[in-house]
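Presented below are the structures under discussion, each in the form of structure tokens.
FYI, it's all coordinate maths here, none of it is from the lab. All values reported here derive from a predicted model rather than from experimental measurement. Cβ atoms are built from the backbone, for glycine too; each structure is taken alone.
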Structure 1
Amino acid sequence: MRTNTIKIVFSGLIFAVAGYVGLVSAESAVYKSIPYAQAPVGEKRWAVVEDVVWDGVSYGNEFSVSCPQPRYGLGVSKEQSEDCLFLNVWTPDTAGKHPVMVWIHGGGFRAGSGNIPGELIAQEGVVVVSFNYRLGALGFMSHPALDSKVANYGVMDMVSALRWVNRHIASLGGDPENVTIFGVSAGAMAVNLLMANDDAQGLFHKAIAQSSYTTWPLWYTEDTYHNQRYWDGSPVKRAEDEASRLLAAVGLSEPSRQSLEGLDAQALVKAQQ
């Protein structure tokens with residue numbers, strides 16, 4: 001990154017033992033289910049999200065619903081909804097100025113959630129943040145009917161969450177000038193993507209990629225695609241081509257923006273399997 005000193009750590013350790021939430025007693029305060037962006041529904045489906053400014057209200061001790069995905073369990077709630085862009089904060093002391101660690105969950109960009117035992121790290125004197133981001137076709141798709149040049153909405157959700165941290169974390173005892181992003185598997189790939197993302201510049205200062213894909217590419221949009229781009233001997237996939245195949249599987253061979261906005265989210269989830 002051009003403006004930050006980045007420490008990169010590659011590790012095989014996995015943090016998201018989300019099945020143990022609530023089983024560990026820790027000296028930390030928790031704020032769950034805080035909205036960080038407008039719900040990406042209706043006309044906002046497949047659009048870059050609009051940030052939500054936090055009103056300081058605590059939303060309780062329950063995790064939010066998870067973003068639509070093929071399964072639930074181990075940190076993924078049975079209740080799922082596109083209105084899922086929420087984050088959670090664990091803090092040892094709201095009056096302090098503690099290092100901040102922002103967890104980005106894995107799951108192949110198709111599954112997972114921010115439902116983690118953040119108190120395990122918060123009890124060591126660190127403010128911990130986790131969040132949900134759009135998954136699968138709802139988070140990573142481009143199609144001519146959308147009239148958008150973006151295909152990485154899930155990554156832009158991550159940037160929005162980091163802006164929330166930059167804006168609000170000081171009020172919860174965190175130091176906005178000492179933010180580490182960390183993740184495992186797809187979450188680690190997200191760490192790498194954010195390191196190269198201009199919109200994320202200045203929003204974090206250290207990065208930990210655990211069991212990362214390193215340079216495995218997301219699909220390219222028509223505007224950024226080049227036939228000479230290869231990965232492991234095979235051409236990189238074009239986002240519009242993959243979207244057309246997916247939509248054909250749900251019976252939309254020539255979709256309009258309106259038909260895409262009205263498409264059942266779970267039908268997309270099922271088709272992408």
Structure 2
Amino acid sequence: MAHSRGKRRLRTLVRNGWISDQHGAWPMVILPAFVGAQLAHRGSIAATADTLAVIDPVLATSLPITWLTGFLCFTAIERWALTPKKRRPSCLPAIITWGTIATTTGLITVIRSPMLLLWTPVFLPLFVAALWEVLHRRPRSPLARLTTVTAASLMLPVFALGVVGAPSPLRTTPELWRATAILGSYFVGTVPFVRSMIRARSDHRWEHASVLWHLTSAVLILLATIWGAVSWPIGVLWVIIACRAWAFPRWQRAHGPVKPIIIGMLEIVLSIVLSALIILA
């Protein structure tokens with residue numbers, strides 16, 4: 001009885017926009033930010049000694065809250081857009097609450113580290129494109145997915161620079177951008193891969209796009225591995241990631257649909273392992 005009440009409560013929270021029902025989005029929200037913060041803590045992001053400041057406790061608190069509540073506000077707006085008009089008012093408390101918190105902590109963050117405003121020209125087009133798709137009831141379109149995934153991936157350098165109040169994104173080591181490219185490439189690749197396995201399993205174009213993306217990324221990462229710019233464990237893992245993009249759709253055609261929970265758990269494990277390897281490299 002208690003379990004069923006809990007499930008009903010959870011469905012109500014989702015329906016009213018308080019939490020996201022897109023389970024695959026959570027690794028993208030959490031891991032790039034976590035990796036960036038860990039790189040900052042390790043002191044490996046700065047190109048010059050004067051940017052090697054200790055982590056600012058205010059920024060280390062306000063920045064994650066801003067990012068998380070901003071994400072929750074966006075998903076509440078998405079839920080509002082998908083809800084029939086007569087039930088849309090039920091989503092407004094979540095939008096107002098998450099939006100107010102994100103705005104408040106966002107102001108604190110910018111006041112504490114004004115240079116974070118340099119990211120505005122990067123994030124604004126991504127936000128506008130994603131919001132346009134959401135308001136037109138297309139939250140799962142390729143444009144919506146790719147813009148949100150790109151924005152989430154770019155939180156790696158934002159957090160790496162933001163939590164120490166670094167003066168400029170231009171004064172960092174190549175390691176930060178390599179980490180962003182590697183993790184971002186993985187998350188971008190999940191868009192065509194997951195689509196080829198679930199919603200568009202009968203459309204081979206998504207499978208071809210997934211295989212092409214992963215093959216190209218694997219070649220580039222292996223070349224970087226040979227040159228010493230990327231660690232061998234990451235190179236080996238990327239080969240595994242590329243193989244899964246090729247093998248899973250073929251296995252599914254031969255043996256029937258793979259349960260979404262299996263696909264989701266695999267992606268969570270791969271993203272966590274890849275993040276750990278980036279931090280430990």
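If helix-only ellipticity at 222 nm (-39500 (n - 2.57) for each DSSP H run of 4 or more, over all residues; to 500) comes out at -5500 when worked out from the coordinates, which of 1, 2 was used?
1
Going by mean count of other Cβ atoms within 10 Å over residues 117-124, which of structures 1, 2 comes out largest?
When mean count of other Cβ atoms within 10 Å over residues 117-124 is calculated for 1, 2, structure 1 comes out on top.
When mean count of other Cβ atoms within 10 Å over residues 109-116 is calculated, the result is 24.2; to which of the structures 1, 2 does this value belong? Walk me through the intermediate numbers first.
On the way: 1: 24.2; 2: 16.5.
Structure of origin is 1.
Which of 1, 2 yields 1.8 for distance in nm of label points 7 Å out along Cα→Cβ at positions 37 and 213, as computed?
Structure 1 accounts for this read-out.
Which structure, out of 1, 2, was semi-axes √(5λ) of the Cα gyration tensor in Å derived from, given a value of 30, 29, 16? Show your work: numbers first, answer last.
Values: 1: 31, 21, 17; 2: 30, 29, 16.
Label of the source structure: 2.
Any idea which of 1, 2 comes out highest on FRET efficiency 1/(1 + (r/R0)^6) of positions 85 and 261 (r between Cβ atoms, R0 = 30 Å, to 0.05)?
Between 1, 2, the highest calculated value is found for 1.
As an exercise: FRET efficiency 1/(1 + (r/R0)^6) of positions 141 and 237 (r between Cβ atoms, R0 = 30 Å, to 0.05), calculated from one structure in 1, 2, equals 1.00. Which structure is it?
1
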